[in-house]
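Just so it is clear, none of the values below were taken in a lab; they were calculated from the coordinates. Treat the numbers as computed from the prediction; the structure is a model and nothing was measured. Cβ atoms are built from the backbone, for glycine too; each structure is taken alone.
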Structure I
Amino acid sequence: MHVSAVNSQGHFSSEYNTTMSSAQKPIEPSPLISSQHLDKDGQCTFGFTINWKKFSDSTAVFTSQCFAGAGGEEVLQTAWLLWEKVDSLPSNWKTTRTGCNIFTQMG
């Protein structure tokens, strides 16, 4: 994930690169839209949505908080929900996956 500058309202956009997909098409960077609660201590909460439209019929949402790591680096602790398109209501049971990720800043 490459994060652009956050504007004064706490919004930013980006691209998200995943290494995992159940789609049959090649993985491509996907658009990310975010909004965050701007806190003076920098440990803000935020959420972002990823539209996998380039290679999948899925949408993912992440909710997160930014923490200061032991060495002062930013650490994003996230929980996510992925909704995968299905063909019918009886297949709805298999639409949703959940998980957690930790992101750190790369140099």
Structure II
Amino acid sequence: MDMKKMMKQAQMMQLELARAQQEIKTYTAKASSGGGMVEAVANGEGRLESITIAPDALTLADAAMLQDMVLTAVNDALKQVNELTEQRMSHVTGGMNIPGLR
């Protein structure tokens, strides 16, 4: 493969990576726990956007149970974001694992 062709491919990959990173920023992941009593929403940057706790959860659950439900919902939402990010980046890089790429 000649150098010119390699450079062009590298430039194309850079453009696709930039597009993928912008796309990932628009992701929204929702997860719930406790039968829907707690819902967490995270964005594509891995930041929590909201936590919703049903009023019934406050009367039915003790503090430890409510904490567990919140942690479960938050961790599930963040896991979804990570999985979507890995999937999209893997598609762009052709499965190559490039350290620090997100």
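Given 4.8 as the derived value for distance in nm of label points 7 Å out along Cα→Cβ at positions 5 and 77, which of the supplied structures I, II does it correspond to?
Values: I: 3.1; II: 4.8.
The correct label is II.
Could you tell me which structure in I, II was used to calculate relative contact order in percent (Cα under 8 Å, 6 or more apart) as 16?
Clearly, the read-out refers to I.
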Checklist line | For 0 (helix-only ellipticity at 222 nm (-39500 (n - 2.57) for each DSSP H run of 4 or more, over all residues; to 500), calculated) the corresponding structure among I, II | finding: I
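With mean count of other Cβ atoms within 10 Å over residues 69-76 coming out at 11.4, pick the structure among I, II it was computed from.
Numbers: I: 11.4; II: 18.1.
Only structure I yields this read-out.
Ranked on percent of Cα pairs over 20 Å apart, which label among I, II comes first with the largest value? Numbers along the way, then the final one.
Working: I: 44; II: 52.
That would be structure II.
Which structure, out of I, II, was distance in nm of label points 7 Å out along Cα→Cβ at positions 53 and 93 derived from, given a value of 3.3?
Working: I: 3.3; II: 3.8.
Going label by label, the one that fits is I.
Looking at mean count of other Cβ atoms within 10 Å over residues 37-44, point out which structure of I, II has the largest value. Show your work: numbers first, answer last.
Details: I: 10.8; II: 21.1.
Largest calculated value belongs to II.
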